[in-house]
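Each reported figure results from applying straightforward, stated rules to the coordinates on display, with no laboratory input. Just so you know, these numbers come straight off a predicted model, no measurement behind them. Cβ atoms are built from the backbone, for glycine too; each structure is taken alone.
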Structure I
Amino acid sequence: MTGLLDRRAVTAELLKDRGDLLVVTGLGSPSYDVMAAGDDDRNFYLWAAMGSAATVGFGLAMTQRTRPVLVLTGDGEMLMGLGALASIGQVLPPNLTVAVLDNGHYGETGMQQSHAGRGIELSRMAAAANFPWATIVDDMGGVADLRQRIHTMSGTGFAAIKIDVGEVTRVLPPRDGVHVKNRFRKALGHPTI
């Protein structure tokens, strides 16, 4: 895949003027991308939780009903957590958007081609799981439209964002899970434990 969207530009656009947006990142590159766009206490970076981003975001959306929740993950991570789409599709929290940075490869394990790179379209899987809207985003205008949908909490949604396969410098977020959890809880107004 060449000539597609730059992952860092996409992430920066999605997080621009974020207001009270809560973000859950998938393992690896999505976490690095969100960190590169600017660390924030309302970012929940997942470490060693492959396949769990959508379920964590789902739980967060269910408990934080008045705030928009964005799950930003990769196609490889989403493929490992496909069951989450079915669970989300049964409840449909109106404040949840799952956005997949889809380069068709498993970036964290050596850039092997993923099923998404072999023709499996994740947005169709989300649509089949009852998501009210599921789309493919392949230009920056579409990214800006997606950001608007996220912030207006326009119903449970899914976007497969077609990004370039190119490597970018890793910008590592905090790796201490207890620290990330505690600062996130504090940002939500909950006591740390």
Structure II
Amino acid sequence: MRISDARYSRDRMRFDLALRFIQHEARTSTIRQWTGLTDDRIRKLFRTYIVEDGAEGITRHRGKSPQQVSFFTRSPQMRQEAAVLASVCYMLGVMPAARVSDARKSLPGVQRGEALCEAYEVYRQLVGTPRISFEHAVFLVTALARGDELRATHCAGCRGLILVDQGAMPTRGCGSCEENGQERLL
């Protein structure tokens, strides 16, 4: 039997990504989806590298992952934060070039997962008190890639990125332009 360095480095990348997701408090199902690791392996990684190493403040969330796009558009502040996160995701290559109908299955992967972690970390640095969890960030990327409920567009006033909930009243522009009376939407 021949040992392949590529195989082991690929496995190492999956483990490293899983640990990064764990540090961002991702659910087991999300980690499994993006890394391909089994639930048992993920729990062992958490126990070995988080619990036994004494890392504090990292909690394991249970239950379903977020699924409501209205979370991102419920207030002007959330729309602005979600737009910042989406912008960073576009800049770092997390978002696909075109809409993807089956985003939950086709988006996850190690490279995109690493870019997503990087985007989320940049977002947390840019926003003083971030209100978007990592799980919500994963959902935002998926929802924008699908484009059926939530889409990204540009404010007609300033050309900044804004998010539009397809099922709600259209947003007339970014918060800044709305305040200044430039309420036009492309």
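Determine which structure produced the value 20 for relative contact order in percent (Cα under 8 Å, 6 or more apart), calculated from the coordinates; the candidates are I, II.
II
Assuming -15000 is helix-only ellipticity at 222 nm (-39500 (n - 2.57) for each DSSP H run of 4 or more, over all residues; to 500) as calculated from a single structure, say which of I, II it is. The value was obtained from structure II.
Using Rg/Rh (Cα atoms, Kirkwood Rh), single out the structure from I, II with the greatest value.
Comparing I, II by Rg/Rh (Cα atoms, Kirkwood Rh), the maximum is at II.
Determine which structure produced the value 118 for volume of the Cα convex hull per residue in Å³, for residues 10-89 alone, calculated from the coordinates; the candidates are I, II. Of the options listed, only II reproduces it.
Taking distance in nm of label points 7 Å out along Cα→Cβ at positions 130 and 162 as the criterion, the largest value within structures I, II is that of I. For the set I, II, ranking by FRET efficiency 1/(1 + (r/R0)^6) of positions 66 and 154 (r between Cβ atoms, R0 = 25 Å, to 0.05) places I highest.
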